[in-house]
Structure 1
Amino acid sequence: MPVFDFSNSDNKKKSEFQCTYTVFRSNENTASPDRPILLLDNHERKWKHHSCGVFANQNQQTAFEFKEEDKTVSADILQIDARFVSLIHWLGDNHINVRLSGKNREDGYAVYKIREIAFGGGTKLSAEDGFLQFMIERLLAGSAPVEENEDEDQEETGDSMKLTSLQSITDFMTCAGKTMPDNIRLWARRNLAVARSHEVSPEERRHAQRALSIMMNIQWKNNYFEAIDPQEARRILDEELYGMERVKQRIMETIIQINRTHTLPAYGILLVGPAGTGKSQIAYAVARILKLPWTTLDMSSINDPEQLTGSSRIYANAKPGIIMEAFSMAGESNLVFIINELDKASSGKGNGNPADVLLTLLDNLGFTDNYIECMVPTVGVYPIATANDKEQISAPLMSRFAVIDIPDYTAEEKKIIFSRYALPKVLGRMGLQEDECVVTEEAYDAVVEKYADTTGIRDLEQAAEHMAANALYQIEVNHLSKVVFDAEMVRSLLE
């Protein structure tokens, strides 16, 4: 939902020229003629749908210079999306040739696409092909910056025109401007200075550049969440989970809460139950409903807090921790953290307790990695933890979750899951028709009876795999048209 707030941009650095545009604030993730990136003056003449030229130096003239056949015609910028102010400055400062796509409206020429073109001897400052398009997509995916009421500090633009990855980082920082969180923007400036300095060791420069590359490739989103269709959410839950009505009800309550507040709940979800009851499947279903990338932390394999927090840059082999790498892999700051086996988190065997690190992640106050050395916002992180025994979880950790107990399945539920979900899924994967692998009612009962003393449905899924593979073997090798499993055959096959 866009938020429009028209305000004069004269509060930039005072200069003699007259700023012609107003800034509007929008959170739209696509641009169109109705919701453009910027608006150019078309009072005296209408501009072509595709028009080429360059943006003027914005410190001298807030305009676009159209390159006509025999002359250059200037048009003032009337309005501009706040997210794109720094990008337009960058394009103007470096005299980069672009092609605009726009539509003439009564109030101006609405520009909704900007593409770089190679003519007139212009060269790209960035080493990355398609850098401009990449920047536009990132800015559209970002949030409108807060109103600028402080003195404008000039972003570092660098004194080198070499096409290096460090230059790409510099270009990105310049164009992204205040669409990045303030603390990350200031952190990036400091690290860029280190990466370009000849007064520090090559190792320090390498670490600074690596940290910059990680942080600049993460889309720093705000904590506003669009409404989720409850019917679609329920459909996904029914598709992924059989039964579990109480569990589904709790998840649907969370969805309705998000729709009302447009923010994530203050507490994550802790799913507690026997092994194989579908706890991880529930977590993946929630991530799918929220339309967020997900990552997993397996607490049983983490013995040292440093695995989560990363190591200091004073070490030559320093690297970020698992949590920071998860942000990097996801490519954005809003994601679902699936923390498996939380009940194993309190048994640290190294230099501290890994559970203590989780507390800072779960508090939504920000997480700091020892390698990155910057507070990462975590308001868009939704933690979903799984555990077999909640008695093994410390009270501080428990207090940060809404606990949902996952009961084991009854014999009748296991029979339905095996016959309607597990076996048909395996048959489809193996390319078998239902009439090629027939299972009698007594055979279904035999399967459930075989695994009556085991928890969860993993054994049922393995049994389905075994039976389908056996049927396929008999069809291919013995040239049968179909295989019918009765109770005796099942007991013999699965013994």
Structure 2
Amino acid sequence: MKFLKRKKRLITVLEINGDWLKVVQAELHGKVRKISRVMAEKIASPSDKELSGRIAGLSKELEIDSDFLVVSLPHQLAAVRNLELPSANPAEIKDMVQLQVGKQTPFTKEEIIYDYHILDTNEEGYSRVMLAIVHRDVIRRYFKILEAARLKTERIALSSEGLFAWYRFACEGRAADGPQALIDVNYDKSDFTVILKDKLIFCRNISVGALQSQNAIDEWQGKFIEETNYAIYACQNEMINKEISGAIITGAETPVANINEAVLKNKLSLSFIERIPQLKNIPITEEALEQYKVNAKDISVSYLFGLALTYPEQKINLIPPQLLIEKGVKERGRDLYLFGIYLVFILVTTSSIFLGRMYNKQQHLARLKQETLKIQEKVDKLDSMLKETDVIKRRAFTKNFSLNFIYEIHRVILPEIYLKSAAFDGKGQLSLRGTSNNMPAIIEFRNALEESKYFENVNTKFATTQKVEGKELTDFEIVCPLEAGLKEQLMESR
């Protein structure tokens, strides 16, 4: 019967990259997965609204399930760094990464989202860590597009991890004894990834893709070799005493097929060059194969294959931390809700039996009390978690105030100003004390603070001039009340 028909379970990988919208789906049959859909559309000058509309249409057509939706983040939109940290303790490594994040990007911590993966630990107790950083606006845009399409996701994966997963399928788990490069030729750029002993150890972009090969293949190949040499040099500069032995090239079929392996091998000083088709050893249906040949063979979808066939094994997830916390609370709440329904069902059934037989009322009452206590314990735990989440949000909000004040002061301070102290009373007023040998500089500094979006009614509490070793120095104190809206937010956060 129709209502007994089991719904297909589909894993969907979605990528929005420049003018391209790509979707790859994999069907699950027990433990076996097979690519069942390959779609790639070039959308000229797409707006986010148009993308949302197109994705919404695909969601119905392809039966996209938000619980099994992965968004692939193109490697060029993220900063990927390799760190060597003096610890093998995961908790210590987490703290060290948090300290390092600010040094690896010009943005503040509030402007970025990051995740990391511990690659390995040596005998000396040092750990190598791969750190991925992306600007929060990039992730915010993805969520806005998905929300308008009535979809959501709990995993944003790095395309380089998908490429490495593809390699494991295409090469049937072959381990690289020495560092090997995976070069994925995409539409307008290429992905340069280095692997070693079944691990991804380095990522970089190559600004040459299939698009540039449409004119002169010899010129394209020369530029491709030049950019690849830069990537190899950058990798070997980080991985001391570990030279790249060879390269595996995949991606867009036409330019990859026209590559001269002998020339590349000689120019790149590698021991081997191997071209591998995107579909090698990839389990795929006949329908998906035809779709690939029609609209995806001259761009790269190899990393999308890898993500779909290995979900959710990806090590790096660039979802905002607060969403992960909310997810955990919701999952516990859902489990508690189901647990409560199950217990209510048991209680009703048990009550019916005991009331029907009309015996052993004392035992029945004791059992009801016991089950009620179990439910209450779970409810209390959930309530405690919600309160802790609220406290964390308020503390994070208050902490950001101090960081914003420090940033704003350093943005407008003049070289002639020497600050001695900055005191925030916690109630909406910041006091700055300092010295200057230039009274106009103090006035200009005060005016700059007055124009800031953080303060209003800034005034000089005092300015006292005295001679020290023949120089006139002016001690001053400037009082900076918070802008009314910020002050109100601060009070509400308490």
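Computing mean count of other Cβ atoms within 10 Å over residues 180-187 across structures 1, 2 gives 17.0 for structure 1.
Assuming 21.0 is mean count of other Cβ atoms within 10 Å over residues 108-115 as calculated from a single structure, say which of 1, 2 it is. Label of the originating structure: 1.
Kirkwood radius over Cα pairs in Å, for residues 20-171 alone computed as 17.9: which structure among 1, 2? Don't skip to the answer; put the middle values down first.
Working: 1: 16.0; 2: 17.9.
Going through each structure in turn, the value belongs to 2.
Structures 1, 2 were shown, and helix-only ellipticity at 222 nm (-39500 (n - 2.57) for each DSSP H run of 4 or more, over all residues; to 500) at -14500 was computed from 2. So if we calculate distance in nm of label points 7 Å out along Cα→Cβ at positions 116 and 276 for every structure here (1, 2), which label has the highest result? Answer by largest value of distance in nm of label points 7 Å out along Cα→Cβ at positions 116 and 276: 1.
Read the figures in this text as sums done on the coordinates, not as results from a lab. Everything numeric here is computed off the predicted structure, so don't read it as measured data. Cβ atoms are built from the backbone, for glycine too; each structure is taken alone.
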